[in-house]
Structure I
Amino acid sequence: MFYGAAKMVIGNSIKYAFRPWVEGMENIPESGPAILASNHLSVSDSFFLPAMLHRKVTFIAKMEYFNTPGVKGKITAGFMKGIGMLPVDRSGARGAGEAAINAGLEVLARGELFGIYPEGTRSPDGRLYRGKPGGLGRVALGSGAPVIPIAMIDTEKIQPPGKVMPKLMRPGIRIGKPLDFSRYEGMEGDRFVLRSITDQVMYEIMKLSGQEYVDIYATAAKRQLAEAAKQEKQDRQEQEARAAATE
């Protein structure tokens, strides 16, 4: 009930304010379970996609959104629950992964839509990064549900990382045809199969989004960018110190 009310308010606000365009809506089944595997450019991805679909879609979110103390924390928790987010504790990498997989399987067992970002985190620079095989592959094989590749377009321009207020512009959503991996039934323990499934899905997302593909994980790219920024700052400070010493 709360989800329906929240979607009506938030969804209509998004539709009228941003006017997102959608291609391939016919690829979303009218009923039954399906996995929506999307690229991840902005935190707003989890708002735009559910707002434009006629069915409820559930994503997972970090636990911090649900247990922050104070009035603001309660409002945030209520908002996240209202738009269909499920809390997952990310304090332990392995435990978080298992919790996310189990949450996805429960959603799909109810015949609902489950949203997942195979990259595992937002792209740091708008490019498409290597998908993590464990979550997507295991949820797909464990549920038997089809995987629908989805490309979010230009959402990183609306709300870049670190920006609170969104920019009013028109994003897009491209929805690909469902992918069937039933030929791998019972092989969720085979890491090569999981990698093959994930790579196929990422290839379809790349075709839909037109993004440049980078064959490393986004988390590794973020570390590299952070280290480069740190080194650049250090070099600049050293140059300034040398310049000051010669004055």
Structure II
Amino acid sequence: MAILILGGTTEANQLVNTLQNSSHKIFLSLAGITSQPTLPPSCHPHIGGFGGVAGLCSFITQHDITAIIDATHPFAQQISTNATLSAQRMNIPLLRIERPQWFPQKGDNWLSIPTFMDVIQHLGKTSKNVFLTTGRKDLAAFCQAPQHHYVLRSIEPPTSNALPPQTTLLLSKPPFTLENEQKLMRSYNIDFLVTKNAGSNATKAKLEAAKNLNIPVIMIERPQLPEAQVVSTVEHARKWVSHLFS
């Protein structure tokens, strides 16, 4: 049996490792955003897009895929949509691993906002020091508010013409510690933390640091994804696979 895991997350790699001793042939798909991704052993990697629903259906046919597990980032709306439509068209089961969202706790100062343009409006016209942890792909809105100084943390650098004019670029990979997050926010005199509701424990320390330093958090809400069978952990996904092929 062949399983296609749509990855790019820690959960995807963990699931591949969990299934590597099974009799299943595991294909791991990565979007190709990271130039040197970490690939688990014993998987068949596919780097880059599929070419929409038609291309993904062709891949399913070519490799005799019998199930899809969507373990992509919560904000990877396009591939999640394409995967759901492809599974329906090819009449194969699909499971989505959806890590739990973050929710504000006592003492947090959060504002949940649906779009990046809403973020710009909330930041206002007066210059602010803004800590951006939204990745390198969603910078267009911030280029329209050049009065702010942005501290952008990213795994890989964006193209230079995508950066707002006053940007300090920090290249770093999670996990991040509470101590280092607080040190970073103090050193840049951060006024706002802007982040996506990714729900990962590896990057959660920034939220605790912001609370400790009384820094407001602007939280980008997750996009709406197609209806699908959903689990929240790798272990639940493993059990789903075991039950599916028992």
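Read-outs: derived from the displayed coordinates by stated rules, not from any lab. In this text, all values refer to a predicted model and were calculated from it rather than measured experimentally. Cβ atoms are built from the backbone, for glycine too; each structure is taken alone.
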(message) Between I, II, which one scores greatest on FRET efficiency 1/(1 + (r/R0)^6) of positions 108 and 220 (r between Cβ atoms, R0 = 25 Å, to 0.05)?
(response) II
(message) Comparing I, II, where is distance in nm of label points 7 Å out along Cα→Cβ at positions 20 and 204 highest?
(response) II
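Say we calculate relative contact order in percent (Cα under 8 Å, 6 or more apart) for every structure; which of I, II gives the highest result?
Details: I: 25; II: 20.
Looking at the calculated values, the largest one is I.
If semi-axes √(5λ) of the Cα gyration tensor in Å comes out at 36, 19, 16 when worked out from the coordinates, which of I, II was used?
II
One of I, II was used to compute Rg and Dmax of the Cα atoms in Å, for residues 44-187 alone, and the result was 19.3, 56. Which label is that?
Checking each candidate, the match is II.
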(request) Name the one structure among I, II that helix-only ellipticity at 222 nm (-39500 (n - 2.57) for each DSSP H run of 4 or more, over all residues; to 500) of -14500 was derived from. (result) I
